[in-house]
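Read-outs: derived from the displayed coordinates by stated rules, not from any lab. Worth saying up front: this structure is predicted, and the values here are computed from it rather than measured. Cβ atoms are built from the backbone, for glycine too; each structure is taken alone.
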Structure P
Amino acid sequence: MQTVAVVGAGLIGRAWAITFARAGCRVRLWDPDPVAAPRAIDFVRSVAEDLHANDLLSGRSVEAVLTAIEPVAELADALAGAVWVQECGPEKIEVKRETFAILDRLSEMETVLASSSSALLPSAISEGLPGRARVVVAHPINPPYLVPTVELVPAPWTDPAVMERGAAFLRGVGQVPLVMEREIDGFIMNRLQGALLDEAFRLVEGGYASATDVDRGIADGLALRWSFIGPFETIDLNAPGGIADYVARYGPMYAGLAKTMQTQPDWTAITADRIETERRAAVPAQDLAERQTWRDRRLMALRAHKRAADRDLGR
């Protein structure tokens, strides 16, 4: 049973705690707010039954997962003996730098120090630290207990052996690490999502489609394939001769489309003008929390289905 420290008990930290605990880790949960970690345990309890019902606790009971997560009052106690530290603090570079300076000073030399940052580069977080070679970003797609992909991002000075250990650790706790070769703003997921969102806003801004139809086009179209194969495999299977054949057939068409995608749409203006109205008609503001719960239960069902399909049909 490996010990993991989760530093920060908010939305991301409590989700990571579930992920590590169901994998059999001993999780020490610390937050500078003394009431945050106990509240996180209440959240874990609130979702664990649904996870158990969908066989998403790796065969463990709800009580076993809850018992594995220990709120601690002192950061040093959370770090003692930890093989992995998952930092989940505010997305502010000054806070990250201060936190990692403390983590570097208090943790054992072999401990991997990972940030959940979704945008801050690991080089910006770890520059100047004595132990900067063991610092990485491990950015989850939230919540990691339902969406297994984790972007593992090195700084220029991160030890390659730390990346190897990090990838092995993440696979060992049931996640799917995307092992980046070097850092870039937005990593992989936000760059892909940003490109798709830009075009979604552009289509609505230009009056070509409603926000609802754009959403349905993804949910009932592209995402059905993307839920088990990615964009490169999709096009590899969409032409008789594979990906090279697809590029030869459709590359010129996409080159023409790219010329119409050079300017970024005004997200704020089109949201205020149209998309906010559409979304609130579909889900009133007071119902957002309920819809989020619905989303997570659908994700649980999808994750359970994918696990069964991987077992029965192969990946």
Structure Q
Amino acid sequence: MKRPHGWGQGGAAVQFCRVRSVAEAVDVLSRWGSEGRILAGGTDVMPQYLRGESAPAALIDISGIDGMQGISDVGGATSVGALVTLRRLATASLIALRHPALSQASAAVGAWQTQTVATVGGNVCTAASSADTLPALLVSDAQLTLVSKSGRRRMDLGEFLAGAGATALRPTELLRAIELEPIGERCAEGYLKVGRRSAMDFAVVGLALRLSVTPSGVVSGARIAVCGGTRAPHRVPSAESAIVGTRLDDGRVDCAEAGAALASAAAPERTEAARYRRRVFGGLLSRLADRCVAEISGASG
């Protein structure tokens, strides 16, 4: 395929490869290596290409591959194909039941037009610092299945994210599926974001929380992950450990210590934007914790 005049890098030619199977995809990737770029929904790849920020020799279209668009239960875990769209994640009953934070985060990405074509695999591999879905995937302990001609490997999402816009994906590898741990009994989770103007904006701050509470009212487990700023989305162990073991007070979690730890660890930069994020994190954590406790209490009552 040739770019029309004035498109991308001054009209230079780029090879367009449409593949129909995983085997064909990894074969093409093995030939192009770092000069190839995977194309699925195209919501990240094409704007970068058109702006001249990316100049691949080949665009490898995987959107027609069967077997990468399903959501299913696999031995108690939730398996999500890399080509599942964000709109499907936002509306699928299995995701809403088992992974409500992911459902909410997917619904917060842009408009429905974007959600209809953007894929979860694209979100993961682009690794944008503002990616709403990544904190929700992190609190679900997302495990990635990566395939190449030499075989497959499994990697924790937290290890895969190597920095804002950077991952441990090898040039000849394809992200095939993501496996998630569902919420358990007396457990709830959610996602909240703060954008500049509306829900269609990139997240200035996004926070996902998975919370477990014992029948006696003690926080027995917490997973906290954030996005926004200059770092890749990540979990915040210091905030998690600060909230675990606290006892509910009149049906609420005391998030003061955890909120301070979260603000300090998640926005350490000395900038005005970082100072704003530090002010916002504590409030988001408290709101989500209250919501999770109310859901757990309602389910057990």
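For which of the structures P, Q does the calculation of Rg and Dmax of the Cα atoms in Å return 21.3, 61? If you can, show how the numbers build up before the last one.
Numbers: P: 21.3, 61; Q: 20.0, 68.
Among P, Q, the structure yielding 21.3, 61 for Rg and Dmax of the Cα atoms in Å is P.
Among the shown structures P, Q, from which was the value 1.04 of Rg/Rh (Cα atoms, Kirkwood Rh), for residues 108-275 alone calculated? Value 1.04 for Rg/Rh (Cα atoms, Kirkwood Rh), for residues 108-275 alone corresponds to P out of P, Q.
For structures P, Q, calculate distance in nm of label points 7 Å out along Cα→Cβ at positions 36 and 180 and state which one comes out highest.
Q
From which structure (P, Q) was Cα Rg over 2.2 N^0.38 Å, for residues 220-259 alone calculated, if the value obtained is 1.31? Answer for the origin of the read-out: Q. Each of P, Q could give helix-only ellipticity at 222 nm (-39500 (n - 2.57) for each DSSP H run of 4 or more, over all residues; to 500), but the derived value -10000 comes from Q.
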